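Student: Below you'll find a set of structures to go through.
Values quoted throughout were computed directly from the atomic coordinates according to the rules given, and no laboratory measurement underlies them. A quick note: this is a predicted structure, and the numbers were derived from the prediction, not measured. Cβ atoms are built from the backbone, for glycine too; each structure is taken alone.
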Structure P
Amino acid sequence: MRRFKLFMCCIGIIALPVISSCGKDKTAIKEKEVAAVDLLNYYMALEIRERDRVKLRLVCFPPDYDNIMAAWNGPGFGRLAVVTLSGNRFSFDVNGNSSDVFDFSFSKDDLGNLSLKGTTYKGVNAVQIQHVELFRTRDIPVWAGKTFRKVDGPYNHLAQYYFSQDRQKYYNVVGENGTNCYPKTSGIGFHNEHDNLLGVFVPAWKGDANIKMLLEDKNIVGVAGYKYN
């Protein structure tokens with residue numbers, strides 16, 4: 001009996017460090033910190049609903065000397081803010097008065113790749129977030145010299161867009177003079193000379209790898225999706 005008690009005591013002594021070690025491993029797990037510089041090679045496309053209108057928004061992260069900036073773009077307007085991350089979250093106060101605030105939450109894996117964990121609207125207006133995706137700038141579809149054909153969206157969006165090789169013009173009809181367009185940072189999108197269009201190029205959208213361009217015209221209700229022709 002004495003030998004049995006001694007044997008059980010030894011087992012307890014051996015097992016205790018193992019159990020303690022497991023407990024330490026669990027508490028050591030910590031989420032990797034996302035820094036502002038990590039966002040430089042990414043951009044986001046957002047589809048939001050404000051009252052009865054679905055809108056397209058583009059968020060990108062252009063460098064500006066010592067700061068990483070966030071640019072918020074819609075058809076005919078843009079906003080800039082310095083990126084400040086806290087707990088891997090970044091809030092964009094679109095109007096600077098807390099009326100339209102979008103909160104983005106990110107995570108980073110062991111290879112440094114970012115993922116979008118969630119997006120929340122914290123403003124006071126009647127805005128609903130319909131869909132948001134985070135993309136790498138290296139995955140931007142080629143659009144110089146390409147033609148895109150509409151596959152979904154409002155019927156009154158034009159059926160196709162052909163872009164010149166230098167990406168300075170687009171054409172909707174063969175033989176027309178074309179409309180001046182101005183590429184966004186890294187070629188992730190464009191706006192036109194009339195400032196009524198916002199185009200965003202994406203590798204896929206809502207799981208559809210055929211969709212390569214999203215388009216909003218502020219004179220038309222809704223967002224259209226286009227694929228290579």
Structure Q
Amino acid sequence: MHIEGYDASHVLNLIKESKKIAVVPSRIAGVNSFCAGLGLYRMLQNSGKEAYLIHTGKIPDICKDLIKKDEILSDISQRKLNVSIDYSGTRAQKVHYTTEDDVLHLVVQPVERDFNKDRINVSISGFDFDLIFIIGALDFEDLGGMQRDLENEFRNANIINIDNNEKNKRFGTVNVVDTHAENLSEIIFKRGYEWELIPEKNAAKALLTGMTYRDVWAVEG
């Protein structure tokens with residue numbers, strides 16, 4: 001089935017060039033979306049890519065035997081605090097740290113009394129995804145609080161929008177919207193081969209669950 005504006009080679013190249021991939025199934029589409037996302041996540045892992053399945057809700061009951069909770073990235077509001085100190089050109093030979101009452105004390109010595117504090121850098125880093133698959137969402141608003149928590153990631157990464165709903169807003173860098181597909185797992189199964197992603201046992205089980213389950217949407221359209 002031809003999908004308007006869809007170029008399989010573009011998706012394939014994005015996958016090959018990416019270093020860190022996120023798969024985000026929309027909670028709006030329930031089991032339908034979760035199984036498709038899980039299948040894609042397994043296929044990406046099996047191809048050797050660093051991939052993460054992002055899901056902040058409960059694992060659907062029918063899927064609890066398909067994935068362990070600790071395999072899912074659910075706490076997306078947290079970030080890493082990075083502190084760097086450039087002490088090149090000083091006589092510093094020792095670095096010590098202590099913690100007290102949840103306060104980290106870092107000591108670098110010896111340094112000159114006029115040591116430039118501008119050589120101390122503090123930054124907050126996120127997940128640094130360069131490719132994000134969003135599955136079963138009409139638009140970013142369907143992702144709820146996840147849209148806020150991953151705002152920078154959505155802005156900086158290539159987005160592959162996968163859906164079978166004609167109301168989809170085509171918000172992705174690439175839009176794979178197949179309104180003739182009965183469910184989202186069918187899209188992943190069919191298009192995965194075009195992206196050189198082969199479903200091994202666990203991926204196939206997730207996709208089969210998605211294709212055979214009659215999902216009830218959590219939110220009425």
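Student: Which of P, Q yields 1.3 for distance in nm of label points 7 Å out along Cα→Cβ at positions 74 and 130, as computed?
Tutor: Values: P: 1.3; Q: 3.1.
Answer for the origin of the read-out: P.
Student: Here is a follow-up. Of the structures labelled P, Q, one was used to calculate helix-only ellipticity at 222 nm (-39500 (n - 2.57) for each DSSP H run of 4 or more, over all residues; to 500), giving -4000. Name it.
Tutor: Values: P: -4000; Q: -8000.
Only structure P yields this read-out.
Student: Determine which structure produced the value 31 for relative contact order in percent (Cα under 8 Å, 6 or more apart), calculated from the coordinates; the candidates are P, Q.
Tutor: Matching structure: Q.
Student: As an exercise: mean count of other Cβ atoms within 10 Å over residues 58-65, calculated from one structure in P, Q, equals 14.1. Which structure is it? Numbers along the way, then the final one.
Tutor: On the way: P: 17.2; Q: 14.1.
Only structure Q yields this read-out.
Student: Can you rank P, Q by distance in nm of label points 7 Å out along Cα→Cβ at positions 178 and 194 and just name the one with the largest value? Write out the running numbers ahead of the final one.
Tutor: Values: P: 1.8; Q: 0.8.
Greatest value across P, Q: structure P.
Student: Further question on the same structure: For mean count of other Cβ atoms within 10 Å over residues 90-97, which structure out of P, Q has the highest calculated value?
Tutor: By mean count of other Cβ atoms within 10 Å over residues 90-97, the leading structure of P, Q is P.
Student: Looking at structures P, Q, which one was Rg/Rh (Cα atoms, Kirkwood Rh) calculated from, given that it came out as 1.12?
Tutor: Working: P: 1.22; Q: 1.12.
Going label by label, the one that fits is Q.
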